[in-house]
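These notes open a run of structures that come right after.
Quick note: the coordinates plus some simple rules give every number you see, no bench work behind them. Because the structure is a prediction, the values reported are computed rather than measured. Cβ atoms are built from the backbone, for glycine too; each structure is taken alone.
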Structure 1
Amino acid sequence: MAHDCIIEAQGLVKTYPGADRPAVAGIDLRIKKGAFYGVLGPNGAGKTTTLSICSGLMRPDSGLLDIAGLDIRKDLTEIKGIIGLVPQETAVYPTLTARENLLYFGAMQGLSGDRLKTRVDYCLDVARLTPLADKRVETFSGGLKRRLSLVAGLIHEPKILFLDEPTVGIDPQSRLFIYESLKKMNSSGMTIVYTSHYMEEVETLCAEISIIDRGVIIAEGRVDDMVIRHSGSVIEVRLNAPPPEALRQKVSALPHVSGALFDAKTFTVKSAKPQQTIGDIMRLMEESNLNILSLCHGGLSLEKLFISLTGAKLRE
């Protein structure tokens, strides 16, 4: 393993029984110690499976995975002591209190006595749940449950934290709390691997990302470098009316266009020769009696990059 990497995967493959293609089809990952690393992809792309493999919940069919110098196949027990996982679904027990949940998860990680009590009190304080410590979790809002789920993954002070869409369906206050908490943990040296359906989260939190589609990584690197590298190939057009199907087909079939995605009155295309493609688009719009309200080329956001690479919106 490279000396600066805390997670290194080579050729990870996982196929679920009865599936017609692998959920993960040969993924390589190199994540540096102390990184805040984002994993993006449409639904079904393989993000959750990849995180499940890296966190030891699932064994790959093939491939190598090294976590902090340990082999996931041989050293899983030791690895579980240095990683934390916050899954997509809130992983707390509703009939227990917040304190009882943390006592349980701490004991599961081998904590006991004064050490366990200290960590429970600390986690309740971090999550701002101390006043509610002895309330049953079933009385909590979705945001409070997410906070508790987050600190449950931190009870044993892991070196690496895996989070699978931790802010879906929660209130803005709890989302901001999670942002602030994760930034603070990362600045103290914790490595964080994060999947999200919210592009602005990834741009705010993550310095490096991988974009996964159909079980393979189709782009990876620093967010700002990737946006700059791909910005010249993406064109976004906003019209005065939705384009008819025949026009959509003509746009998709234009020379040098390698992908097109249509959404109501807006469409995005990726082109190897954008200047020529812009002229072709304007000609097609004129022939179809559609007015172009705006045409953007060269100013690329992470969301537009994602669409241009996958042909899908992140929530699809």
Structure 2
Amino acid sequence: MSQTEAMRDLHSAATSHRGDRVFNRIVTAAAFTSLVVLAGIAIFLGFQAIPAFQTQGIAFLTTTDWDINTDPPTAGIWGMLYGSVLLAVIGLFIAVPASLLLSIFIVFLAPQKVAKTLTNLIDLMAAIPSVILGLWAFYILNPPADEWQRLLNQYLGWIPIFQNDSGNFLGTPFIAGFVLAIMMIPIVTSVTREVLGRTPPDLINAAESLGCSLYTMLRYVALPYGRGGIIGGVMLGLGRALGETIAVFFVLKVVFETNWYKIIESGGGSVATLIVGRFGEVTGPFELQLLLAAGFFLFIGTLVVNVIANLIVNRTGRLQK
């Protein structure tokens, strides 16, 4: 190699390293900017939550009353907090099995063209705005969902969660949870499909050479290998469900009483629907501060879910190693 070529290689390597350093700094700056923005949101909402705690105390988290016109005014978000969790759990019970089965079909059973088409459709579903899903649920889903719930009440009414004493099957947590499940399926399916698709072919071939069925291979090879990623995808879907607003607001009858377990009984709520429902009817700055305080606890709850998801994924990864 001539001296000129050697100098050219050294210059190219130096330029490449310089470009890597610039790229790393840009990415690091973007990451810290996101953290700063999140911290700013948390601090702003936290300061706005102080007046709510000064006037309401711990009752803000443990009661369901919301009457700003009394003296002193009373406000509590316990029913909304519990409702947020209830709706998310209903969505998970529907979305997780559907997403897992759909991912298995795409990765291990479907022909290549069918798998590619389904993958594109799932990615397209993830891009549908929540307001569109809410309108679809309000005008299209409600009539058949009413019949589904009546059948559940008729044949499974002896189970407490399927009881309905009012005879009104509209605006129930079941419908809202079903809509959340539709919004969660693209997220959970995309992550699960990607994780299952990365299962080492050698492990799959070894299982098949031993005469294992598809079920056995999935149980002992693919699912254990991708367990951490699957859990992470489920937790991402859960985070989406906890913060969803518009789609749930369209199909859920918001009430402040706590609907403990009757998922096909009309009435329920979530923190997000409380905020969007009351924001246009704010009677003064104090109620606005109460709504911002509710947003603060929703923000904290979503953050806690994401932290728990990271811990579970990391712990699962260490156990697999």
Structure 3
Amino acid sequence: MSQHSSKRATLSEVAALAGVSRSAVSRAFTEGASVSVKTRSKVERAAQELGYRPNVLARSLTTRKTGLVGLVANNFHNPIFLEVFDLFTRQLQTVGLRPLIVNLTEETDPQRSVQLLLEYQVDAVVVASSTLPVGFADSFSEAGISVVHAFGRPTNRKDINVIGIDNIEAGRIAARRLLASGYNDVGFLGGPEKATSTRDRLEGFLDVLSDYPKIKTRVHFAGDYTFEAGFDEMASMILRGLSQAYFCADDVISIGAMSALRRANFRIPQQIGIIGFNDMEMAGWDNIRLTTIHQPLDQIIEESVICLTGMLTLNTRKTYQKLLPCHIVERDTLPALS
């Protein structure tokens, strides 16, 4: 880099050094714009010498595309979202998009979120949540913003793309695993009762158990998808009497519940069995070793980004709805199957 690098180079300086017009420099850095190979080469050499980087925000005034993608979620207390945001931001940046993270915790009015994202002129929105009301994705779409609902529930709307898992089937998987261990008294410990993911996992869980009327079934809800909520609800359940095993419909709730059980001197799985959901990184730690249902985060996020790029670069209009399979990861919180 030359002596010009002591300050930020301008487009005019690149044009002067390359011996071309300002518009030629602009076209050279605009994807798909018409510019000769010779001119582009001259511009790139001058830009490298000057240390010039194109102003993406200024260019968006011409292209009317910012490359910004609103990445919205509503439960930043759950460590799983560290993994989700890590994967999403890296995947988006790989395809030349820039994430704008929006925290919708305790937000109840989707219109405020719509206004915020319109102010930043995002090109699209990813709703990265299984617990936000469906109305949020609806509102973004109705405002003319392309939407992908990652971890969402399938919808009949033809303008909202959904990539996720079948939460009802996940509940069935958990119930079958507890039955395979021979339990005759099982429980469900979900997240917030109104969350669609909680309701769907409970529906699948009870669907399987309805074929076994002699199996006692108890249903409980934690106030949130957090460690504290899982701990508090399990501590309360201990006082009221426990089932032999529980499907805790989230790993962080499971870990909170396990902590409450161990503080009360219950042995896992010898006295109480636990199966979680998500297979977050923490679930595999040596001091936890949680048997859980694996949700394919990397596949969901990869498919979501593919869907986004199709909408933004290929102008794909076909609604994309895909549910990916889950499976159990066996660790130490349920008895091993023979």
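So here's what we get for this one:
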| read-out | value |
| --- | --- |
| Structure with the greatest value (metric mean count of other Cβ atoms within 10 Å over residues 39-46, set 1, 2, 3) | 1 |
| Top of 1, 2, 3 by mean count of other Cβ atoms within 10 Å over residues 79-86, largest first | 2 |
| Volume of the Cα convex hull per residue in Å³ from the coordinates reads 156; which among 1, 2, 3 | 1 |
| Parent structure of the calculated result -10500, given that helix-only ellipticity at 222 nm (-39500 (n - 2.57) for each DSSP H run of 4 or more, over all residues; to 500) is the read-out and 1, 2, 3 the choices | 1 |
| Structure with the greatest value (metric relative contact order in percent (Cα under 8 Å, 6 or more apart), set 1, 2, 3) | 2 |
